[in-house]
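Bear in mind these aren't lab numbers, they're just calculated from the coordinates by the rules spelled out. Values in this document were obtained by computation on a predicted structure and should not be read as measured data. Cβ atoms are built from the backbone, for glycine too; each structure is taken alone.
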Structure 1
Amino acid sequence: MPVKLRKTRIEEPSLFRRIFFLSAWGFILAVASLLFLWVGSLLDQLLGTSPKLMLGLFFLAVVGCFIELVDEVRKMLKGK
């Protein structure tokens, strides 16, 4: 008895799903910046380099999140 395979159609995500996905980046940005601030603060206390590492890691988190956000938006626009 032959097995029949059905073709599944991959649908494009709805506008609501896209907006929800992009709004999650705000949460990711907040969590990443707080985490990097905390790690930078611990390293500053350990190494005695007052706010240098804390600020450096904070800006690294913010820039990294924005780069990923722009990349995701480009993927979404390209898929249209």
Structure 2
Amino acid sequence: MLIAEGWQQLFQPEQLKLVIGLLIACLIPIAGIVAHYWYKAQKMHSDNELKRTLAERGMSADEIERVVNAKPKDPDASS
């Protein structure tokens, strides 16, 4: 019976607001972590696809490395 009473107290409006608030507070950082690793996985997939395409075109390993490590030009630096 103590367990049933505990659940009944948990679902009272005051406690329910607290529980929902705590769940949201825990889910926000978890969503951020998942998004970070999802981004990293997608970036790695994209880089691997680029490398595969460049290799199929017959580029050497040095040329592929140069293309992959190239940084975009800063439009403000050209002035």
With distance in nm of label points 7 Å out along Cα→Cβ at positions 31 and 63 coming out at 4.6, pick the structure among 1, 2 it was computed from.
2
Structures 1, 2, by Rg/Rh (Cα atoms, Kirkwood Rh): label with the highest value:
2
